[in-house]
Every structure is written in C-alpha cells, then in structure tokens.
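Below are structures written as structure tokens.
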Structure P
C-alpha cells in the first residue's frame with residue numbers, strides 16, 4: 001500500500017527533531033541539511049552570486065533517517081550562494097532552502113552568512129522598551145514604503161528600512177515626519193506590514209517603483225530586499241533591518257512584525273511542494289489545494305514538520321531581530337495547538353511578547369473549525385489576541401458595504417457592538433450579546449485578547465469610509481472631522497488593546513481605493529501635507545493617547561476588574577453609549593471617570609451619576625488637563641463627539 005504523505009504514520013516516520021535544518025556555518029566547515037523524505041537524490045549547488053550564470057560546484061548529498069539529506073563542505077563558504085537540486089524520480093528541480101537566513105536578489109538562491117557580522121554597533125546591548133501588559137500597548141500599523149516615499153517627508157532613504165534611522169525629519173510645512181512623527185504621536189508599538197522576503201516586487205529594478213503590501217510570502221526567514229539599499233548582496237538587507245529596529249527601540253517604541261504563515265505565494269511549483277509534494281499544504285482528494293487563504297493554498301500547520309518550520313521561523317525572528325510581537329495574517333487558517341506552542345516558545349525568548357491575529361480565514365479551510373485559531377475559539381488560545389470586527393463595523397459600518405453607516409455616522413442599532421468593544425469582548429452583565437454584530441457571546445478570557453480598531457491597511461481608510469457613508473448628503477468637512485475624531489476616541493478609551501492605522505491621525509485617504517495592495521505610491525503613501533491640514537485631528541489623537549497611557553483605568557488587565565469597575569449608564573437617546581469607571585479602576589489616581597459617546601448629529605443632555613466634574617475630553621480637545629467644569633449632575637454633549645469627565 002502506497003504511503004500517504006499526509007497521514008499520521010508519515011508524520012511519525014519522518015518527524016525530524018533536530019534544530020539544524022538549513023546551513024550551520026563556521027569558517028572551517030558548513031553543514032547543509034534539508035528535509036525531503038520522498039526525494040530519490042538531492043544535490044547541493046553552489047554559486048558565486050545570487051543571480052546569473054556563475055555555478056561553482058554540484059555536490060551530492062547523503063540520505064539519512066527521518067527524510068534528511070546532508071552534506072558538509074570543508075572550507076570557508078561565507079558569501080557563497082546555494083540551492084538544492086531535488087530529484088523526485090521523474091524530474092529534477094532547483095529550490096531554495098526553506099530554512100535559509102539570507103538570499104540573493106529576488107530570493108531565488110540562499111546565501112551562506114555569518115549573522116554576527118550583520119549586527120550594527122551596539123546591537124547586542126541596546127535598550128528595548130518593555131511592555132509588561134499587552135493592554136499597555138498602543139499599536140500603529142505601518143507599511144515600510146508608505147512612511148517615507150512622499151518627497152515631502154524629507155527623508156533621504158525613501159521607501160527603505162534605513163528611513164527609520166532618520167529621527168529628526170520635517171515636512172515643508174514644518175511638521176515632524178517619519179519616526180519623529182510617530183514618536184510625537186505617542187504610540188508604543190509600530191506594527192510593520194510584511195518585512196520578510198515576498199514574491200511580487202522585482203528587487204533587481206533600481207527605482208523600485210513596483211508596489212505591494214507583501215502578503216505573498218516567498219522566504220519566511222529573510223528580510224525583503226526592495227527595502228534595502230542593495231538587494232544583490234544578502235547581508236545588506238539584514239543589517240539595515242537591524243539598524244531600523246535598533247533605531248525604533250532607542251526611540252522608545254516596540255516593533256511588531258506582520259507574519260503570513262497561512263499560505264505561500266506559490267502553490268504547486270513552490271519549493272516547499274517540490275521538497276515534499278502535498279505535505280506542506282492542505283489538499284483535497286483530487287490533489288487540488290484547499291484555499292482558506294483565498295490566495296491559492298493554505299499551510300497545513302497541524303503537521304509535524306510544518307509546525308516545526310513555523311515555530312522555528314518565528315522564534316528566529318524574535319531572537320535574531322529582537323522583534324517585540326507578532327501579528328498573524330488570517331490566523332483562522334492556522335491550528336490552535338500550533339498557536340499555543342508558538343506562544344509557549346516565544347515566552348522563553350521574551351516573557352512580554354505580544355501576539356494577536358485575524359481570527360478568520362479568507363475562504364473554506366481544509367481543517368475543521370473546532371481546531372482553528374478563529375475568533376470564536378479565542379478562549380482556547382493562550383495569550384493570543386484577535387481583532388474585533390464587532391467594534392470596527394459597529395463604529396464605522398460594514399467594511400464590505402461602503403454606504404452602510406455605523407455609530408459615528410448615524411447607524412441604527414449599533415450600541416451593543418460599541419459596548420462590546422468597550423469591555424474588550426469579555427463577560428459583562430449589562431451587555432445584550434444577541435445584538436452584537438458578529439458575536440453572540442463573550443470570546444475574550446482577558447481584555448488583552450481583544451484588538452480594538454476601526455481601520456487597517458485593507459478596506460477603505462476611515463476617512464474614505466466616512467466619505468462613502470456620507471454619500472450625496474450635504475455633510476460638512478467639520479462634521480466629517482468630528483466622525484474621524486469620535487471613531488478612534490472610542491478605540492482609545494475602550495478596554496483591550498488599541499490599534500491605529502497609520503495616517504488616521506491626519507485623515508489618511510487612499511482616494512476610495514479599498515484594496516490598494518498593488519496600487520501606486522500616490523495612492524498608498526502617507527501624504528505629509530495632510531498632517532498640516534488636519535493638525536487638529538492629530539493633536540486630538542495625541543491627547544487621547546496621552547490620556548490612555550497615563551491612566552490605567554482605560555487598560556484594565558482582567559475581565560473581573562472590568563465587570564466590577566465599569567458600569568454602563570442609561571442614555572437619553574439611541575446611538576449613544578455612556579459608562580463610568582469607578583473605584584480607582586486599574587489602580588488609577590482618578591477615583592471616578594465618566595465616558596460619553598454621542599453618535600447622533602444633534603447635541604444631547606446626559607444625566608451624570610453625581611455632581612462636580614472636570615472635563616478632560618470633548619469634541620475639540622483631548623488630554624489629561626481640565627478644559628471645563630460641570631457643577632451639577634447634567635452635561636450637554638455635542639453631536640458626533642466623545643466626552644471624558646473626571647470626578648472633581
């Protein structure tokens with residue numbers, strides 16, 4: 001009977017436990033190991049460069065147990081490039097090493113490298129910011145190229161990793177740009193959209209005008225070459241990424257890496273599929289690929305050698321690049337056990353690691369729902385958060401229905417979804433879960449399992465969604481700005497972990513492009529002129545961030561604390577939410593706080609639980625200082641605004 005390479009018996013037979021796959025280098029010898037259990041023959045092919053006709057040598061590899069092929073080369077191979085030639089019986093194919101740590105241009109050949117030589121001066125001892133609780137994080141999602149490619153950024157290394165080493169840049173209007181801007185805003189963590197080596201952009205083109213978000217993985221363990229100043233020499237991209245991370249850390253910010261372990265850019269012809277046909281991917285009986293990623297395939301994370309590859313990859317990034325957290329694209333494709341093992345291993349590297357992901361898939365998966373890292377299965381995940389599409393669509397309206405309104409634009413029946421976000425999807429006696437957008441029960445064991453947001457790289461930007469929902473209505477610029485402020489006022493005052501899309505703080509637009517993954521720089525760039533035009537929005541977000549960072553009442557760490565200290569108030573009208581934070585919640589110096597949210601166009605009078613309050617946030621200003629007083633037990637809140645009051 002023919003052995004199926006997707007069976008448990010196959011996994012038991014070929015479950016290699018060693019941690020030395022890839023190349024183990026020193027100046028005297030390089031040991032190469034690759035896993036290809038069904039190959040008839042495997043050869044190591046050496047090249048003098050990462051591309052071109054410069055083959056040096058072809059060396060047969062020795063077949064060992066557990067599907068491993070190995071060979072030792074007894075000379076200094078530093079700087080030499082290599083591939084594996086796999087003979088599957090019917091044909092021979094050259095492939096990349098899936099465990100490679102460096103590569104040549106466009107990721108077609110791996111490179112032998114001494115990683116210590118890629119460390120910038122001070123790398124090993126530089127200070128990293130420590131976030132002891134995930135709820136202390138304020139995450140800012142950013143594409144490397146978007147930050148600096150605008151000429152008005154006045155950044156020299158436009159579109160490159162090294163842009164993050166320029167820490168004092170300003171626009172023509174005199175506003176801070178780049179890392180200086182992000183630091184001024186006050187967020188705690190930059191979530192970098194894919195920085196691993198992805199397929200689409202041709203790194204050999206000097207001008208690099210081709211654009212992509214990077215959700216098409218080619219080499220999981222290697223930085224993207226188009227973000228380096230020299231993609232032809234494999235060590236450059238590594239050193240420059242480390243320089244960027246070191247600069248971000250030294251400016252007091254953490255780095256979160258967006259990882260796409262749910263699929264690869266190529267399917268049948270991928271090097272993983274050549275090394276072990278149909279093993280790395282979930283396939284149907286007819287041999288066709290399951291497509292839970294909606295990108296052509298889905299990684300079979302539940303299989304032994306696939307799980308091993310993913311865990312070793314992510315631990316490598318945490319160790320070698322000092323990454324502070326990871327965001328998992330389409331995490332709902334991956335299995336729960338793998339995600340929990342990832343957390344377990346990462347905790348050994350960094351006890352304060354932050355992990356979260358999209359708790360959904362892109363299509364029908366080949367693994368049953370009960371085993372997948374979906375939002376509904378969040379209680380089975382250990383310290384792994386999920387994005388709250390409940391709050392997102394409650395605030396702004398459905399992301400797939402451009403004209404549908406949300407809380408900020410006068411939508412109907414959104415209050416329970418807003419309240420669900422406020423309590424970070426935990427259990428609370430005052431929530432009617434039957435009226436929450438997509439969840440009929442609490443799914444977060446603790447508030448750090450909820451990532452609250454209203455916009456991200458995909459779908460319409462918040463500003464473009466506001467424009468779309470206003471439609472043909474005569475809505476003034478002033479009213480739209482109110483909505484832009486209110487949306488993230490909700491996010492930044494809610495429990496859980498807040499997430500801000502880069503540029504939302506100055507009303508970022510992509511001109512209605514809701515899927516700009518390969519659109520031009522003109523569409524995707526951060527337009528630094530808008531910071532000056534929408535400085536009022538920037539200052540408002542900055543004030544809200546300062547409020548959150550200084551007051552732990554907005555970032556409680558347990559479900560019990562939230563249930564005990566957060567009480568919802570009765571509101572005078574629909575499309576309103578109000579609540580109190582009492583008992584010095586979270587150890588706050590403020591004894592009692594009231595948060596009021598008015599999604600209606602008109603002003604409203606709200607009864608307060610007591611008399612004598614200081615206002616620290618209204619529709620115009622936000623911060624920690626009093627900007628007004630309320631002597632009685634009623635206050636008027638302007639339409640489409642938030643208000644935060646503190647007991648006098």
Structure Q
C-alpha cells in the first residue's frame with residue numbers, strides 16, 4: 001500500500017549503474033485542476049506539460065492517495081516520476097484519489113478507484129493537448145488502482161506499469177489466509193488511512209487549491225504512534241479508539257470476514273475479470289503479494305480480449321521488499337541477507353515501454369523475456385516465458401521426526417522420503433506469548449520494530465512452540481522457483497487456531513534466512529465462504545498458501561520448514577476461542593499437534609527447477625536491455 005523505499009532494503013555500496021535519463025524538456029505545472037467524475041465529484045489534479053515539445057502529447061496518469069503535492073518537490077535536475085516523464089515529452093497528470101487531500105468525496109479504501117480511474121483516463125484522453133493515448137504508472141496503492149481501473153477496460157488506456165500491485169487481487173494486502181496483516185494495517189491506517197481532511201469554504205470555487213489554498217495542508221498531522229503497545233492491545237478493534245487515531249476503514253477490515261459482502265464491494269480482481277491493455281508488472285520476492293502479481297500477469301493474458309492484450313504482458317521480479325526494486329545498488333542487502341547486484345535500468349525500460357505504446361516508437365522493449373526474475377542464492381537475473389515455469393518438478397518434501405521437532409535443537413527432518421509410522425509433534429500455542437515476526441514479506445508497518453526482508457531466524461527457532469524440519473546439507477544445491485504450499489495434517493484442542501509455515505535457507509555457517517511464509521486460520525480451511533470448526537483431537541488436512549519465490553539453496557545449504565501457530569505482529573493473534581478475535585480480550589491455550597505418518601503425511605510442495613542449459617541467464621547492459629550471459 002505505502003509508496004516509498006522499503007525500510008528492509010540496505011546498500012553497502014552507493015554506486016548507481018543506471019542514472020535517470022537526461023531530460024529533453026523543462027516542465028510547466030498547472031496546479032490543482034478539478035477533474036469531474038461521472039457522479040459530479042471533482043478530483044484535484046496537477047498537470048505537468050513539457051515546454052516546447054509540441055502538442056498534442058501522450059499522457060502518463062498517476063493516481064495517488066498520498067498527496068500529489070509531494071511530486072511538486074521535484075524538478076528537472078532532481079526528478080521524480082512526474083518530472084521524469086514530462087522531461088521526455090509526456091503530459092503527466094498526478095491526481096489525488098477520491099476523498100484524499102484536495103479531492104472531493106468521501107474516502108473508502110480502494111473505492112471507487114476502478115470507476116474514477118476509468119473517468120480520469122477518459123478525461124485525459126479528451127483534452128486538446130492530448131493525443132488520446134494514456135498510460136498509467138505507480139507503485140503499491142498507485143499500482144493497485146491501475147489494475148482496478150483496467151478491469152473496466154477504458155478505451156484510451158494504451159499501456160500501464162503497475163508496481164507492487166499484488167493487493168489488487170487479495171484483500172488489498174490486509175488479509176492472508178483469513179488472518180489480518182496487523183502490523184501493516186495499524187501502521188498504514190494510522191499514517192495514511194484517515195477519512196478526515198480539511199475542506200475549502202463552500203464559496204471558494206474550483207480555483208481554491210490552485211491559488212491561495214496551495215499554502216494550506218488539508219491532511220492531518222498524526223501524533224507519534226506507540227506501535228508495540230498498539231499491536232498488543234485487546235480488543236484489536238479498539239486500537240485506534242484507545243490511542244486517539246483518526247476515522248478510517250481499520251475497523252471495517254477487522255469486522256468483515258474474508259467472505260463478507262464488504263470485501264466483495266471493493267473493486268478487487270476476480271478470475272472472471274477481462275482485460276485488454278499491455279502491462280509491465282514489477283514486484284519483488286519480499287513483497288506481501290508477489291504471487292498475486294504473477295497471478296495478475298497470467299490472468300491478463302488468459303482473459304485478454306485481444307492479441308495485443310494477451311501477448312503484451314511482461315513481469316520483472318527483483319529480490320527486494322515493497323516498492324524497492326528501483327532503489328537497489330551494486331551491493332544490496334535485503335534485511336540482513338546479501339542479494340548481490342540486482343540493478344536494472346528500470347527507468348530506461350519504463351520510458352521505452354511508454355515510448356512504444358504511447359508514442360509509437362519502434363524500439364526493442366517487446367523483445368524482453370515475458371518474465372525477468374532474480375534468482376536469489378545465485379544472485380542472477382534470468383529470463384523465462386511462463387509462470388509457473390514449464391520445466392518445474394513439483395516435489396513433496398515430507399516432514400519427519402521421532403516426536404520432538406520442537407526448536408532447531410529438536411529431531412525434525414525434511415526429505416523426499418514418504419513417511420512411515422512416526423510419532424507426531426505437539427506444542428502449546430499461547431496467544432499471550434506469540435512467536436515474534438522477524439522480517440518477512442510485509443510492508444508499511446511504520447516502524448523498524450517490524451521490518452520487512454530476510455533475517456536470521458535464530459530467536460524464532462529457539463522456541464519450543466516452533467517445530468523445525470531440516471534437510472541434510474545439500475550436495476549439489478537445489479533451485480526452488482514457483483508457487484509454494486505447505487500441506488499439513490493437524491489437530492487442536494481448540495475449535496479454531498492458526499497454523500503458520502515458513503521456508504528458510506540455512507547457510508553453512510548456521511545463519512537461517514527466511515525465504516517465504518504463510519498462514520491459515522483453521523476455520524477457513526474449506527474456503528472463505530463458510531467457517532469449519534475443529535473438533536478436539538480430530539485430524540484435519542490444511543493447506544497453507546506460502547506465495548512464491550525464486551531461491552537457489554546452494555551446496556552445503558539446508559532447506560528448512562518452520563511450523564507454528566503465530567507470527568506476530570505481522571498477523572493478528574488467533575485467541576483460540578472460536579469467537580471473532582477482533583472484539584475479544586481473553587484467550588485460551590491451544591494444544592496443537594502435527595502428524596507425519598503414512599496415513600496422515602505433512603509436506604511442503606516445492607517447485608524444483610532442474611539444472612538446464614535452456615534457461616536464459618540475463619546480464620543487464622548499459623542501454624537497459626538484458627542480454628544472455630555467456
């Protein structure tokens with residue numbers, strides 16, 4: 001959701017191989033033009049037009065909930081996206097979304113960003129200075145708004161670049177496996193989710209924000225948050241009330257089950273949606289919705305209404321965290337893990353993308369591989385044609401133990417051997433002392449106390465309520481690239497509890513770096529349409545969606561799977577009562593058991609990629625293209 005460089009991304013070397021393209025034009029700014037939507041609500045829009053470029057011009061549209069005035073701080077010498085594209089001969093529109101900052105209307109998360117996006121594209125295309133071709137651009141909420149508008153197929157939408165837009169497909173990055181992304185939604189709604197903005201006097205007219213109103217800030221200044229206390233507060237639904245937060249949709253997220261009508265009324269992508277626009281999707285392995293971005297890539301091909309839409313979907317997946325792809329340098333550390341040199345000429349690629357689709361310039365941008373993925377571990381870019389990869393061997397790695405897999409000092413093992421009759425593993429989940437989140441694919445928490453990225457899991461793996469299963473040291477190494485799923489046979493003393501799964505790369509020196517993770521609230525094991533309660537001692541099979549990754553577990557490394565029932569504060573705690581969780585202040589202990597017998601196996605399904613000379617390893621070139629390395 002949150003636009004900006006992730007706190008989980010570090011650089012030990014500041015050199016930048018690819019610089020901003022040199023501007024061709026200075027830009028003129030028309031401030032706060034009020035653009036009408038179909039229902040009469042007007043959205044405040046800044047218009048950047050290149051001086052001397054000659055009109056009409058193709059348009060790049062950026063719709064943001066984060067205050068369009070931020071873009072005014074740039075200039076041709078220190079450009080942001082508005083000045084970058086204007087300097088290359090595009091008219092750029094930066095618009096406050098509905099109910100935000102200078103725009104009229106009431107703000108509700110994501111709504112109606114599909115219709116407003118359609119109307120903004122249409123307005124931009126019909127201005128006298130416009131060629132009628134519009135492209136859209138932006139990261140996180142700005143990317144998700146693009147996907148939502150594309151569902152309605154605006155005729156003048158010629159191309160788009162949605163970055164980190166996974167939330168357009170699944171509860172806007174707020175619900176995972178039925179659990180709430182607590183640290184994310186507390187941080188995001190506190191800093192950015194308010195519905196309260198100052199409005200100009202009724203007699204001020206449309207020119208107010210572009211004249212004297214430009215000196216007033218319509219948005220609130222929030223008091224410093226106390227995130228650790230906020231996360232631990234019960235009932236969860238009262239966090240903002242107790243800490244003096246603004247009016248937001250935070251409570252709606254908590255009060256509405258994943259299958260509730262409230263979620264269906266948001267303009268999020270469903271599998272029956274159709275599309276017809278070329279798109280360059282950009283995301284990263286440590287973002288919260290990377291598998292959803294890859295799903296959108298596939299959906300926009302399979303449900304395209306024309307060959308242009310079907311054949312013009314591309315995706316780039318970097319190794320970083322949320323909205324951090326363009327900020328990498330020669331020596332990039334994500335959390336604590338070394339990712340090598342993942343630089344690409346992103347802005348050069350973006351310009352060639354819009355030049356091709358909006359200006360009709362015949363360049364080589366469509367010669368890119370359909371997928372460009374960064375394989376972590378070998379730290380190399382590679383080109384692919386489809387997702388999942390056609391050569392994938394989905395392999396079951398079974399969980400084994402002698403009944404004492406608790407902590408990394410236990411006897412849990414992981415192998416492709418089918419289990420025989422083995423003792424099960426048990427632990428006590430106490431919501432009062434949950435397993436702490438150490439990194440992970442999250443964002444927007446507002447604090448380093450819940451940092452995204454990859455970190456050593458030593459503290460997590462020392463706990464008795466974490467089951468740890470590990471392979472022997474690998475002889476040749478194994479590449480895992482694709483969607484991940486943990487299939488677990490479990491029981492509980494509680495009618496409802498959570499089960500978490502975390503894939504870990506254990507280095508030869510013992511450092512255990514998290515790769516990917518997931519959670520399932522057991523009541524939703526049969527889907528979000530209804531709740532299925534557990535019966536004490538009854539063995540159930542559950543499937544934990546662990547999103548996706550591309551990671552090479554090198555020689556001497558070990559593959560590890562952690563199983564537990566909490567990952568806090570990334571996810572809210574299941575209080576084990578069978579109640580709503582969000583409005584409760586008391587909890588029960590859950591005595592949880594994981595089985596790994598012949599009759600009740602447990603395993604993680606790994607997308608193993610066989611070594612192949614057919615894979616296209618990519619080397620970024622100075623002109624921003626990627627060519628096969630020798």
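Supply the structure label, taken from P, Q, corresponding to helix-only ellipticity at 222 nm (-39500 (n - 2.57) for each DSSP H run of 4 or more, over all residues; to 500) with the calculated value -6500. Computing helix-only ellipticity at 222 nm (-39500 (n - 2.57) for each DSSP H run of 4 or more, over all residues; to 500) on every structure in P, Q gives -6500 only for P.
Calculated for structures P, Q, FRET efficiency 1/(1 + (r/R0)^6) of positions 48 and 152 (r between Cβ atoms, R0 = 35 Å, to 0.05) is largest in Q. Could you tell me which structure in P, Q was used to calculate FRET efficiency 1/(1 + (r/R0)^6) of positions 32 and 360 (r between Cβ atoms, R0 = 30 Å, to 0.05) as 0.40? Label of the source structure: Q. Can you tell which of P, Q yields 12.5 when mean count of other Cβ atoms within 10 Å over residues 216-223 is derived from it? The value was obtained from structure Q. Taking Cα extents along the principal axes in Å from the coordinates of each of P, Q, which one would give 85, 57, 48? It traces back to P. In terms of mean count of other Cβ atoms within 10 Å over residues 448-455, the structure with the greatest value among P, Q is P. One of P, Q was used to compute distance in nm of label points 7 Å out along Cα→Cβ at positions 248 and 328, and the result was 2.0. Which label is that? Only structure P yields this read-out. Given a value of 24, 49, 22, 4 for P(r) over Cα pairs in 10 Å bins from 0, in percent, for residues 320-367 alone, point me to the structure among P, Q it was derived from. So the calculation was done on P.
Which structure, out of P, Q, was relative contact order in percent (Cα under 8 Å, 6 or more apart) derived from, given a value of 10?
Label of the originating structure: P.
Quick note: the coordinates plus some simple rules give every number you see, no bench work behind them. Keep in mind the model is a prediction, meaning the values are calculated, not measured. Cβ atoms are built from the backbone, for glycine too; each structure is taken alone.
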